1. One of 1, 2, 3 was used to compute P(r) over Cα pairs in 5 Å bins from 0, in percent, for residues 167-238 alone, and the answer was 3, 14, 20, 18, 12, 12, 10, 7, 3, 1. Which one was it?
2. Work out which structure the value 15.3, 45 belongs to, where Rg and Dmax of the Cα atoms in Å, for residues 63-198 alone was derived from one of 1, 2, 3.
3. Computing relative contact order in percent (Cα under 8 Å, 6 or more apart) gives 37 for which of 1, 2, 3?
4. Taking helix-only ellipticity at 222 nm (-39500 (n - 2.57) for each DSSP H run of 4 or more, over all residues; to 500) from the coordinates of each of 1, 2, 3, which one would give -8000?
Structure 1
Amino acid sequence: MPGPQAGSILVVGGTHGNEPNAPWLLQQWQRQPDGLQHHGFALQLVVGNPAALAVGRRYIERDLNRSFAEALLADSQRQSLEVRRARELLQAHGAQGASPALVAIDLHSTTAAMGNSLVVYGRRPADLALAAGIQQRLGLPVYLHEADQAQQGFLVERWPCGLVIEVGPVPQGLLHAGIGRQSQLALEAALAVLHQAASGSLRLPPALVVHRHLGSVDLPRHGDGTPSALLHPRLLGLDWAPLRPADPVFLSAEGHPTALAAVLPERLQGEPCLWPVFVNEAAYGEKGIAFSLTRRERWPLTDTALAALRGLAQGLTRRQAA
């Protein structure tokens, strides 16, 4: 069977315009390519939403990282700036683009205490293999986001393989050396895994530990939509920590706590332990998300996952030696 068409690795920063650390890194690497250990791969370093970055806003008209859904892209009536930008990125770097990419790495930062982590959408074998290789190197937690009808159309889903590198906490709009360094380390780990996969030397662990998305919880609200309670101080900063039904998650102005069990949907009642992520993420207030809930699972890795990643990695273009 022939291998995939040769392509590059797309590295995106500034998908959200108020996350300036990744765009700053892209600028440094463009000036000093040897500053990034790229293992000879051809990289496309791209600012996702330059218009939003220029004004320091998450987006201009709609979230670019929710603008890659098939229905949006195909709808000629959808002419918002971000949907047009999504089409431009696919025309330039999609499978049939002028400079096609096989792998997309999207660099993000968050106001939540997520540390350095990975986000994978769905269960594509190559994505899981890449995440497992990075987790094996750096021990990073993996947030597997799936089956959420309210959150669709993510950038990396439009490429054959891809994931998000998420680093925090850092305030929106703030450049931070530590955030930049952690982003670079994770990206370099991803490139090293792809290098090993291309050479046939990659050996994956027997299983990938994931935190699988189960749903999100909004703040309690009055009838007029204003919050009736805020996140409990004990929950702040506890991303990736086990949360039990009796643990407090909200606190009213009068000092009355609300336990997790009181706000869980019926389908999650009876779960002995859940793990919260993106706790108090500033950008998610408009989405009605105070935190998301996950279940920690251990997924066996099959030969299919490794073979899928190897096939893609072997199709990546190498830079010509000078």
Structure 2
Amino acid sequence: MGIAEFFQHLTNGLTLGGIYALIALGYTMVYGILKFINFAHGDVLMVGSYAGLFIYNALRGDAPLGPWVLIAFFLAMLASMVISALLGVTIERVAYKPLRKATRLAPLLSAIGVSFILSNSAAWAFGTNSKKFHYPFDNTPFVFKGVVITPHQILILSVSLVMMIILKIFIDRTRMGKAMRATSLDQQTAMLMGINVDRVISLTFSIGSALAAVGGILIALDFKVYATMGTMTGLKAFVAAVFGGIGNITGAMLGGILLGILETFGVAIFGIPSGLKDTIAFGVLIIILLVKPAGLLGKDEKEKV
């Protein structure tokens, strides 16, 4: 493998990993506070993608590529983040909050039920045919020292990096971010300290859902929008969260990036057919569960009985 080819695969892996990382953050944030996996997260991504598509098409109309189309794209992205955030909070209040004191299996089954409701409702409302999400710019690739790069890849890397930095600063530096970390450590103690745990949980769902919408739109530019688009993408983002250390924000970012790189190089080096590349993610999941169940940055927790 030559140097140019290596950096080509690395660029493709970072691009894919950036999307996985954005989506994985939603899984890891919810697990960090409620200790359960929100398997409806991928379908929230799908709803956000549909919302972004319809709003983008309404705003741009028949305008040719230019500044207004690009502005319309980012306005649609912001609107889809708001819609997905509201959806995430609604799902938490209706399907998860009443089950907080139930066994861990109950909210898990509820999440699976919500997932089926969202995907089937989307198929009924919008049809089963995929819909094209047009680029808001000329996506003609250019070559930099032998590496082919597209404007879409630059958009993904830029947006993913900015979103992850903003989230990290929010979690580490703000008052609400500290409340989220405190709630993650011990909900009962957090309540005794005057923290509104219900508000923190709602905020966690809203942020995770908004990031999922961004990831969905970035994916949709290449793979279109359809009712089941969040299923496999959501599962692989979950693998990324486990890979990095479920419940760990930095771990989710690292896990997403590494999974994207491993998936890209796995296809290139081992000659795995593109139709079977999803097996790489689940192979990584099995290995990480066998070797280091807590993930790369996760910590083993001991419970006293």
Structure 3
Amino acid sequence: MSAGQGLNDTLIVEEDGQGQRLDVWLTEELDMTRSQLKNYIAQGRITVNGHSVKAGLRLETGQIVEIRIPTPQKTSVEAQAIPLTVVYEDEAIIVINKPAGMVVHPAAGHWDGTLVNALLAHCQDLSGIGGEIRPGIVHRLDKDTTGLLVAAKTDQAHGCLAEQIRRRSMKRHYRALIHGRLKTTEGTIEGSIGRHPGDRKKMALVGSGRDAVTHYTVLETLSQWSLVECRLETGRTHQIRVHFAGIQHPLVGDPLYGWNRHELGAQRQLLHAHYLALQHPNGQDMEFQAELPQDFVVSLEKARKIP
């Protein structure tokens, strides 16, 4: 049974389950991914002999495994007929080329007009596994970052895509216009990212933060700027923006981390998710590309004309 339908069941470990990890054993017993099961185990919704346990528990014959997974509540977010640029869509996934100015999911100050509002109107069967506020969402882009984003339309697809992000096998490449010239044409920026200690709206490089790794390649060196391709190994909030600001090469137009928001006419950070590669829930390898948006192109052309 799908976790999206809710589940109340009791299973008894047979001899063939002796010594198996709980989460691995359950993937064979239930129609759920291992990552989904780990979450439910951590939440205490799956117990063994009446006790909360860890996903890696080694089972013993005769143990009683109780599963109490509630049916997801219907989302309270309003469906809104907002135009979307759909790059690809089938019964399981939808890939969007997100415009600047669109928030991905509702949050304080942005309860409507979001990508989720638009998806709820576009997809009648949007997955609920992501929760009431983020149905179908497995990753996101900042409000003013443009480009490719995939959402799940079924619980199975959501689990599959979330697992790819957890394993870091989903490939996400970005184009960014940054200040200055980098010393090397290729490199890696590493630095733990957490909430800024003095400004809750910002992230920062902090020792107590979560590990973050950004790989980059310089595509074009200009007089005062550089066009770079960034490849995420991790996906922290504002990762590319924080990492490049941290090495004194902030993104052009960045209102939080940049030096001159309106430089080259940029009204936002010039960051675009141009490439996305993933494995479809049916096992097919897929890749998508999106050209730079017009405002990015205009600023880039201005930069090219400055000696």
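1. Computing P(r) over Cα pairs in 5 Å bins from 0, in percent, for residues 167-238 alone on every structure in 1, 2, 3 gives 3, 14, 20, 18, 12, 12, 10, 7, 3, 1 only for 2.
2. 1
3. Here the read-out was taken from 2.
4. Derived from the structure labelled 1.
Coordinate-derived values only; no laboratory data. As the structure is a computational prediction, the values presented were derived from the model and not from experiment.
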